[in-house]
Each structure stands twice: as C-alpha cells, then as structure tokens.
Structure 1
Amino acid sequence: MQDAPVASDAPVDPPVIGPVDAPAVHCVTLNLRRRVPRPAGHPDAWERRRDAVAALVTSEAPTVLAVQEALPTQVADLTARTGSRWEPVVVGRGARGGGEAVGLLTDRERVRVVEQRTWALSRTPSRPGSRSWATAFPRHAVGAVLDDLATGTRFLAVATHLDVVSPWARLRGAQLLGRIVRDGGLPAVVMADWNCPAGSAPWRALAEAGVTDTWSRASRPVTEPYGTYPHYGSPRVGGPRIDGVLATGDAVVERAAVSTRRPGGVWPSDHAAVHAVLRWTP
C-alpha cells in the first residue's frame, strides 16, 4: 500500500502541467538549491522552502524528476513529504557517492528502474569523484534505464549539473553526455542545471549528438519563456534559460513550461522548474 504524503501547510495552487496519461511522459528538472544556514524567514532557508517543493512535486506529479544540489537531508525531507510514490536514484559527487548530489525521482506507478549508472564528468568518467577541465569541484551525471509500465518503452533518463566556473568543463561535460546517450542506444531525456543559456556551446554540442532542447520542439508552450534563475525575484520573460530538458529525436514534445509557481506564496528554489511532456515514437 502506498504511504500517504505528509500533510503540508503550503496550499497547492493549480499545476502548470499536472498528471499526464500514457503514452505521455512528464519530465521535470529542478535545482533544489542546497541547504545553507539562513534565518528562518529568509527566502533561501530550506525550512521555509521544503513544503513548497513538496507541494510542487505532488501536484505536478512528474513521471521523472531530475534534481540538482540535493543534500541527503533535503532528499530525506522531500521523500518524507511526498510519500513512497517517487523512487529516488540520487548520488553525491564525492568519491564514495556522498555530499551534494544530483539524481532522479521516478514515479513507481508508471516506470520501473532497470539499471542505475553514475558517470564523473571528467576524463575518467568511471572514476567517481574525479575532476578535469578546471572544475570548481567534482561534477557528475546520474542515469537510470527505465521501463514504461504503460507502454513497454525502455528509455534512459539522466540528471546532471554542469560546472559554474569553467566554460571548458561545461563544453567537455556536454560532449561526454552526448557520447553516453549515443552509446546507450536508447531514447533518452537529459535534464540539468546547465549553468549556461540555451543556445550556448554546451547545448549546441548536445544538439550535434542528437539531444536537443525540448522548449524549441514543443507543439504547445504552456508558459512564457521565462528565465530559469529568478533568484526569488520576479521572473523575466526572455531571461536566460540555464535549466532545461533535452531529449533525443525520437521524442515528440507535446508541451513545455517554465514554472513560476510559488505554493503558499513561497518560491521552492532560486531556480524555476522546467517541464516537458513528451512521448516516444515507435
């Protein structure tokens, strides 16, 4: 029996996308913003934001949610508040898988995790915690091979967070991700805080590998093209989209959105969630 979600004080405003029916797959990426010491009422305080994150996730009901900057306590808070529906596949960037993490939360009712993989974004991707290309600290990607229980489609979902300091690392990391997807031979969705805007060199490198921005491919954009780093301020139409959902060419993108939702009047993060609703062609 599925655990009941923990009640939240944050009222749920209407979802941007909400639950979807098969064969559609609802993919969301959200930088959780790592927990740092803040006064209780500060907009960046995790204690202030965590119920808003839980309200966002439970109401949007993503099939696959990618998270970045996730500390273990934040993952524990989120899973406690959303029940057992979402299975965490979350790994830290340290050599032993600890510390700040990226990863996926997958809807157990819709997909089954067949395989989990982690790659260091470095010259030695099989060596956890390794660094290359002048990164500020280790960067990595976490992937899961998923079986869609409704359609039987097997696909790859990847979550990552490119480096904030080194343009060289962002480009090389994107090129590595392109090779990972190509070598995997499966339909794929790659979700990230890219730390660089749509159209920049890392996004182009992925496009050259056949992994392209779902926003530009969507049959119906649900929202304005807001910048994805409002930093608790007013979202700006046409601002840089540094977070995004990218997918291989066998995905038909039905809808796309940048969420400016503030459940209970609270921003869930300094980043905006990015949504894509897609379906895989046979």
Structure 2
Amino acid sequence: MASPNSHLNWPSVAGIISDLDGVLYRGDAAIVDAIEAFARWQVVGLPFCFVTNNSTLTPEDVVRKLEAFGLAIAPNEVVTSAIAAAELARAKYPDASRVYVIGAPSLANAVATVGLDVTDQEPEIVMMGLDRGITHEKMRIAVEAILNGAAFIGTNPDLLLPTADGFEPGAGATISAVAAATQVKPLIVGKPEPHMIKTALSRLGTERSATLMIGDQIATDIQAGKRAGLPTVLVTTGVPPRENPALARPDFIVSSLAEIEIPILAGSPRQRRA
C-alpha cells in the first residue's frame, strides 16, 4: 500500500475514470484542488470520464454543475447510474414494459427514454434510486410488487452521501429496507459493480492497465475499479473509509488530487485500443 504522500509510478497513464461527489465536490461545494487537477489534465489532453452512482443527476446536470466550478466538460464524459439502470433493465428484461420507479425525475426519464412505461399499476420491474421524497406508501407499493414477482433493480448501494456540511442517507439505505422487507436481493447497477466502469472505458478507448479509477469510497469506487481491472486511487475528501479486510484495497491513497503527479501518455497508440 502506498502512503498518502506517494507519487504514482506507472510508466504512463492514458485516461482517468473518476467518481464525482466526494471527489470533485461535496454537495454544492467544490473541492477546489480537484477541479484544478482535472483542468490541468484537460489542458494536456488526458481524457477522462466521470461515473456517478447519483441517479438524481442527468449528464447535462453534471455539465452545468462542473461548469459553475470552472471545469467545462461534455455530456458524453458522464455516465450515471440512472442511465445504466434503465439500459440494463431494457436489455435484461426484454419482455417487460411496466416499471415502478422510486427515485428522482432523472431516473424516471431514463426509464422512459429506453421505451419502458413508468407506472405503479402491476409493474414487472421495481427500480429504486435516491428519492429525497421517499414515503412509506412508495415503499409499500414496491414491496407488494416485488412479492408479486416483479424484478428488483437498485441504482446503487451507497448508504451515505457527502454533503457540504456532513452526510445524508443514500439510495442504498432505502433499497436495503425494501430488500429486508421482501427478502429479495436487488440487482445493483452502480458501483461496486463494474457496469459503469466498462461503459466509461468504451467511451475513452483506453487500456484498463493505463486507466486510473479515482474515488472516495473503498466499498464502491475502489471495488468497481478493481473488478474492472483498473489501478485505483482513493482520495480521502469524501466518505471516511471503514476498515473491512474483505474488500480489495486501493493501490494508492492521497489526501488531495494535487498530490497526483501523472506521467502522461494520452492518446498513444500503445495505450489506446484499436
């Protein structure tokens, strides 16, 4: 394990995949040194893609948020758990058409975009993400549908989300409650599963061994990066790490992205897939 002040020593880095909340910002507050680091990498042509378990944001929302912090990106540089969950539901359950959604409008819109009907009437799929307006009635409908045979999909397992002045319950908290009530294990789409990492890799076109995964949570970001075969960097600006010997450890730990000195070989034919 590298110490918090260690430099990254790979011969070259061709791309970066990174989490957002807890890495570039906490709630609505920018993490300034992280924004500056990505701006530097952008100037020298190092490609990156953001992957977020936050199903309440669209890629366009992320673009506007980062632009307000001084970092200009494109929507295709963002992969959200809402989009990934909707696409997976469409692919895994091709005969289903009715989905009960607990989550933000962005999740319902993502489901509708792939041609599925958002409804509470005899749903064939229950999809849960972060819903800050969660009610007992919403959970009752989800539980009843799942007990009647509906598939159960969760956008992500995050129990805590960092805010500007602390933490709030994440989608995983309510997903876990419904799972406990039904005794049905949900299909989780977001990190620590590697679905979004693989999508980001395909957009970057970089080799796994030359693409860094940066995140603030060992249980989600680091595990997803490891499962996808990427070198991983834990930055300690988000959710405090909890000791769990069963989890794969990050390759490097930094307290700020300013500590990362990357030997860049962006766009090299030796590092990019044909």
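Remarks
- Read-out P(r) over Cα pairs in 5 Å bins from 0, in percent, for residues 107-162 alone, computed value 4, 20, 22, 16, 12, 11, 8, 5, 1, structure in 1, 2: 1
- Computing helix-only ellipticity at 222 nm (-39500 (n - 2.57) for each DSSP H run of 4 or more, over all residues; to 500) across structures 1, 2 gives -6000 for structure 1.
- Highest-scoring label, criterion being mean count of other Cβ atoms within 10 Å over residues 27-34, among 1, 2: 1
- At a computed 26 (relative contact order in percent (Cα under 8 Å, 6 or more apart)), which of 1, 2: 2
- Per Kirkwood radius over Cα pairs in Å, the highest-valued of structures 1, 2: 2
Bear in mind these aren't lab numbers, they're just calculated from the coordinates by the rules spelled out. All of these numbers come straight from a predicted model, not from anything done at the bench. Cβ atoms are built from the backbone, for glycine too; each structure is taken alone.
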